[in-house]
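Each structure below is given as structure tokens.
Throughout, read-outs are computed from the coordinates displayed, never taken from laboratory work. Small disclaimer: the values here were computed from a predicted structure and weren't measured. Cβ atoms are built from the backbone, for glycine too; each structure is taken alone.
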Structure I
Amino acid sequence: MAENPYLQAEAGRARGTIGWRVHYFDELDTTQRVAAELAAQGALHGEVVIADRQSAGRGRMGRRWHSPPGVNFYGTFILRPEMPVADAALLGLVAGVAVAETMELVAPRMVALKWPNDLWLNRRKAGGMIAEAVTDSRQRLACVLLGIGLNLNLAPEHIPPELRDRATSVMAATGRPCERSELASELFSRLESRYIETMTSGFAAVRPAWERYSALTDRRVTVVDGASRVAGTVRGIDPDGALVLEADGRTVRILAGDVTIEGAYD
């Protein structure tokens, strides 16, 4: 394990709060894998694995995540909520709110969330969240591995050419770098606050904040999930976190899928 540049971020955080212990590595294949191993060994709620670089970073649906060293944030939080397994995915939406609030500090008036778990800056992707449920031998929820990847100080010229019309970073969007440890500290605090709010009052308490950041509401979209394809206008998310579409005069709940927005990158 390398010297931890995130010591400032974990300093002063109470044991058992989110970010109270950081396991830092210069390079990993994925933070999700190492966090899973630590969770299986008994790591406590709130511990986080952070890598300076991921050699096999991934996002939703198995997509590769561009992970160069020294510029971005790649972390997986070990959470141990008391909730049904089916509700674990809601923590990805909760994390989205915490991430959006954090990014507002470094990229004000540029932040939006694309359901289910993409962060946008100026209508281009700058990050993502993935909530992975881990069950025990009785198929009860043992923990949630909450992965967060954020493009922070990635220079515009270092964004792969095939992604430049769809991806960005804080530096590319604002022209200014941000201090990763300071941003991580803010993220830990906001994630802790939104997590407690959810555990105390349910997702309904966080849902209005997610809706305020929504990049999809009132937009025409197409959602593809395997062989299924649905087109319609987004009307928001429901109390269970499903995307609500108005399609051909009927209301459709979308639980999963790949969302394409008409004119999203114009």
Structure II
Amino acid sequence: MLQYAIAAKEMDQIMSRLHRLFNIRITFFDMREHELEYFHVKPMSPFCTAFRRNKKRAQRCIECDREHLKEAKRLRDVHIYHCHCGLIEGIIPLYDRRNIYLGAIVFGQLRDLQRKSYTGWPPAFKQLYRKLPVFAVEKALDIGHVLKCVSKSIIDSELIRYQTKPWVEEIETYIETRLTEKIMIDQLAELIGKSPSFIAHHFKTEFGQTPQQYIINRRMEEARSMLENGSNVQTTAERLGFYDAFHFSKTFKRHWGFPPKQCLG
């Protein structure tokens, strides 16, 4: 069973400040896609509150939330979209260094200035719709990227983290200090006094990936950081233990979707 560790006081301060700063509804959904209710956030809009009083409409809203949370997790990036009522919504998924999904910052219930209310709505719904904050998609995207920076700080500060077992931290430290070496499952098993089959069965549960996937992802993250901080392709490839620059460039492009030279200033 996955377990959270949340610095509730600090997170509440962050969520409250975001609410005051942007004056829009910003909330947090945990890794099980449940909205955490103990943060001080702007209440649900009168339009959405009224819309969800009907059970069928409320279920459609829940399904829409789940559908787009799933898409945000697939993208692993800011996801701006229109909900089934045409409102602008945004999701910023949070992943830790082990690629474990920690939940998502969600904002929205914003009226798109380019869209009109649905003609089939009752007059009361149309009136509530017109009272929603008016936004452009571009502005919502800007807010999304600001919140992405906030989410990185939340993760780096471990205000929200997945509670791990002691052997997980041992393996994580071991891999971090040996990114230039070839790391085998047998080595990881010996490190924590377990069998290779234990690693094979439990690693993905704790890290969200297989050992091979996790190691290559960490190498690619380190490679990108090195390139963006001035290292050239050849040097980066050598320091991270690749056969040659060609092999490194091919792996980098497959992982990030663009060649390493694009990171160079």
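Here are a few things to note about the model shown:
- Structures I, II, by mean count of other Cβ atoms within 10 Å over residues 47-54: label with the highest value: I
- For the structures shown (I, II), mean count of other Cβ atoms within 10 Å over residues 103-110 is largest in II.
- A value of -7000 for helix-only ellipticity at 222 nm (-39500 (n - 2.57) for each DSSP H run of 4 or more, over all residues; to 500), calculated from one of I, II, originates in structure I.
- Ranking I, II by distance in nm of label points 7 Å out along Cα→Cβ at positions 111 and 215, the structure that comes out highest: II
- For 1.16 (Cα Rg over 2.2 N^0.38 Å, for residues 31-94 alone, calculated) the corresponding structure among I, II: II
- Ranking I, II by volume of the Cα convex hull per residue in Å³, the structure that comes out highest: II
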